[in-house]
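The structures considered in this document are given below.
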Structure I
Amino acid sequence: MSSKIGIKLTSKYSINFSLPKRSKNKIKFIILHYTGMRKESDAIKKLCDPKSKVSSHYYIKNNGEIINFIPDLYEAWHAGKSNWRNYRSLNKYSIGIEITNPGHQHGYRNFRSKQIKSLKQLLIYLTQKYQINKKCILGHSDISPDRKKDPGEKFPWRLLAQRKLCLWHNLKPQKLKKLRGIKINTENDKIEFFKNLKKIGYNSNIKNKIIIEAFQRRFRQTLVNGKIDKECLFISKNLTVV
């Protein structure tokens, strides 16, 4: 496999997965996470510790090295309680990728270029192998917005989108900047915004600051304030048609 994706791949066994094997066509999503721990070694240890009951299929270290913990056709325990479109409990349908980053609780920082380079190569390999649509490459905060913030507003979704490795809007930054902070006009605008989020895939049962922040962390990353303005509304409209 390492020769196919052109990067160094290290195998390390984690027992934290479910039986039986799933079929190849059941894999519909790739979920991206950050570790949210101070030390990389502690995160790796946790993902292999049977007592932790958490895991991922892949792990990307600070130096860009990729560790494969669990074969793709087994269900790793990375997503937890989650929703996207008509899917529930996305562990069953996804491949999980953890990326070293201390996260919001321990000094959240920019992801390293070596990490993103390796991630791009891994995503290209996985999306081709399992025919995964770019709209189905998601963050943990997309599918579990009431519990998670990762991979967060510093994660370079736009760079992935340039390689067609995730969903992104096609609106010009100059136009969006003029709309920032302008209040939406009516209750109908608010209703439309949440309808757009449902079309994109977000949990339609959550209609509050939490889901707005999750949307902003993903698609309006320079300002995460939990408030719907015209910029957010225009982005949400665009994402339903791109």
Structure II
Amino acid sequence: MVSHTQHTQDLADHEQEHVVAKLWELDEGTVTGIDDLRAASNIEHFDEVLEALVERRLVYTANRSLTLTPEGRELAESLVRRHRLAESLFSSVIDVRDDHAVESTACVMEHVLSPSVTDSVCSFLGHPKFCPHGKPIPAGNCCRSFSNAVEPLVQPLDQLAVGRSARIVYIVPRDPGRLVKLSDLGLVPGVAVRLQQKRPATVVAVGETTLALDRDIVSEIYVKKLP
């Protein structure tokens, strides 16, 4: 059980991380005015949080301006990276249309994702360079290990090459009733499929069964390629 003292400390840490991330976002880590950061952060105890950041040597001040230290910039980049990857995951893959829900959930995720999980999410998404709002996503170690763009580990079935086999990972139908229809056809998570053709209709093989699927349904089925 989390103690009251630990909970209070966690909230303080989150506020400090929030301000650090906002400072990075305002000017990509360069000099920013204190008043600009205060307005962007929108937290009640801004001066106390800023003082704590200076004490932790994450930020230094000069002439009413702020600059991230190397340690502060490293922390800020990791927070922004987790936030924007979370936005990409919820908006692009899970297809959450509520912008407020995406933003508030991403704000939570930026504080809790471990480095290894963050890299897994990034690899899952195919090492995206921009979030859904067009803002750059700071690269991680997993991105730097690739010299060229790579395909996402999981992708819509309609992006699979003809003749390739893949396993269904999840289905995100815009019409929930489609799940029942797809289930009746044997198209459920865990099932292996083979894409036989894309035009004039999309045809997939499920075991010994061949199915013709509507194009909009195919785009809602996410798969992971088999060797």
Structure III
Amino acid sequence: MREEELVELQKQIGAQASTVSRSPPDTIRYIAGFDVTFAGRQMICGTAVLDYKTLTVVERKHAVLHAHMPYVPGFRAFREGPGIVQAYYDIEHEPDVLMISGHGIAHQHRCGLATYVGVELDKPAVGVSKSLLHGHVQDTDIVVNGAVCGRIMQTKDHAKPILVSPGHMMSIPDAIAIVQRCIIPPHKLPEPLHAAHKHAKSILAQFVAGGTVQEAEEDEVPEEYRMNSGLIV
């Protein structure tokens, strides 16, 4: 798929992104964090499902897939989206909100990784990133193409702030409230992402050490997802 086709697909997905919350913070029971790491072309997506009230981990899953395209700035969703979706399908505790390590609508075409996944799965999603991809910061607002698309948050003293933006079915205030609720000092990242990152790294360590890691077959990803998102070569 050519770059201009990917841009058009991003615009179509971004146009579907809703900033109206479907799961306000006081209605959330479970929240799932997703983090992706790589061993060469192998993509390892770790997920952790937490009880939102206690922030205790109730479930951990992972998916291992072949990365069908290299990292290209601005198109990360097409590289990592399949791993996150596969991990989601394996979850037993249905999460009310997905927390993704990546941007949401704070993207040139309103289609960061969290938006891409949220729209594909029709789930409320929030994106958390460590660096700005597009736009600029004005006071604490993230502004892209003249629109406020998220906010920066200082979650740890003497550390760089994180960037929070809605992915789908999520308002900026609710996205901020959810992330703030999930911060457990001294961790800089919210707990769902911290737990997902730890799990992904543990699977990566097994993978590198020659442990048995089951790679998902391409046909395990639903056909409509492969058609819409394109497991791109």
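No value in this document is a laboratory result; all are computed from the given coordinates. Note that this is a predicted model, so its numbers are computed, not measured. Cβ atoms are built from the backbone, for glycine too; each structure is taken alone.
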statement: Ranked by mean count of other Cβ atoms within 10 Å over residues 17-24, the structure on top of I, II, III with the greatest value is II
statement: Working back from 13 (percent of Cα pairs over 32 Å apart, computed), options I, II, III, answer is structure III
message: Using relative contact order in percent (Cα under 8 Å, 6 or more apart) for the comparison, can you identify which of I, II, III gives the largest number?
response: III
